[in-house]
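The data blocks that follow each hold one structure.
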Structure 1
Amino acid sequence: MNLSVMHHVAIIASDYEKAKHFYTDLLGFSVVRENYRSETDDIKLDLKFGDSELEIFCVKNSPSRPSHPEARGLRHLAFKVDCIEDVIKELNEKGIKTEPIRIDTFTNKKLTFFFDPDGLPLELHE
C-alpha cells in the first residue's frame, strides 16, 4: 500500500460565512474552490494550507458536536509551528482565544489549543 501523504481533512460547519472568514481571513488559508451542491443542498469550500487541503461542508441542520472535546470521529486538527508563542500572539491579536501552553508528555514539545467557530479543537504543536 502506497499512502504517501494526507491529501485533505473534511469538516462540517454550521455557518458558511463564519467558517470561511475564520479559516481564510484569520488563519490565512487560501480558497481553491467554492461549490454549491444542489443535490445535497450544501456548500463545499476547499481550502489550501501548505501541501494539504481542508474541505469545509456547510450542511443545514447538522447536529452539534456531542461532547467537548472527546467525541467519536475527528478529535482535532493539529498544525505544526516553529514558535508557538508567536502564533499564539497573532491569534490573540485577531481575537482568537487560546488555552495555556502545555508540554506534550510523549514528545516534550509545546502545544496549545484554540477553537473554530463551531468549537472544533485546533492544536498548535511545535
Structure 2
Amino acid sequence: MTMTDPIADMLTRIRNGYKAKMKKVDVPASNMKRELARILEEHHFIKKTIEIKDNKQGVLRVYLRYTKHDEPLIRGIRRVSRPGLRQYADKDRLQKMKYQMGMTILSTSRGLLTDEEARKEGVGGEALCYVW
C-alpha cells in the first residue's frame, strides 16, 4: 500500500500514541523522519529515537515523553504543508508566523530547521508542522 503523506502519518502516530498513553510508537524510517525526530528530541518533546534495522527501510522507534502527572508533553502537533497544498514561508513571513507557545518546523535549503533557527540564518522554506 502506498502512502501519500508519510510525514502526516508520523505525526498522527505520535498524536495517537500520546492519546493512548503509549510509551513508544514505531514509524517507518526515512531521512526526513529521522531529522524531524531529531528536532523533536533536541527540543525535549520526545525522550529519544532509536532506529531498528530490518530487511526493508527500517523502523524508527520514538519514545514519548510525559510529565510527572502522566500528561503528554506535546499538547498538539499539526501538519501545515501537505501534498495537495504546499505552504511556504520566506524569511520575512517567518516573523509573522511565530507560533505562540510552540515552534514551526521548516524544510529549508539547509535541512530541517525550527522557525527560530531559520530566522537566525535568514532562510525560508516549506512549513511542515506546528508543535506546541
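Computed over structures 1, 2, mean count of other Cβ atoms within 10 Å over residues 57-64 reaches its largest value in 2. Looking across 1, 2, the calculation of P(r) over Cα pairs in 10 Å bins from 0, in percent that yields 11, 40, 37, 11, 1 traces back to 1.
If Rg and Dmax of the Cα atoms in Å, for residues 49-88 alone computes to 14.2, 38, which of 1, 2 did it come from? Before the final figure, lay out each step's value.
Numbers: 1: 14.2, 38; 2: 15.5, 39.
Going through each structure in turn, the value belongs to 1.
Out of 1, 2, which structure matches -3000 when helix-only ellipticity at 222 nm (-39500 (n - 2.57) for each DSSP H run of 4 or more, over all residues; to 500) is calculated? Comparing all candidates, it corresponds to 1.
Every number here is computed from the coordinates shown, using simple stated rules; none is lab data. It should be emphasised that the depicted structure is a prediction, and the values quoted were computed from it without experimental measurement. Cβ atoms are built from the backbone, for glycine too; each structure is taken alone.
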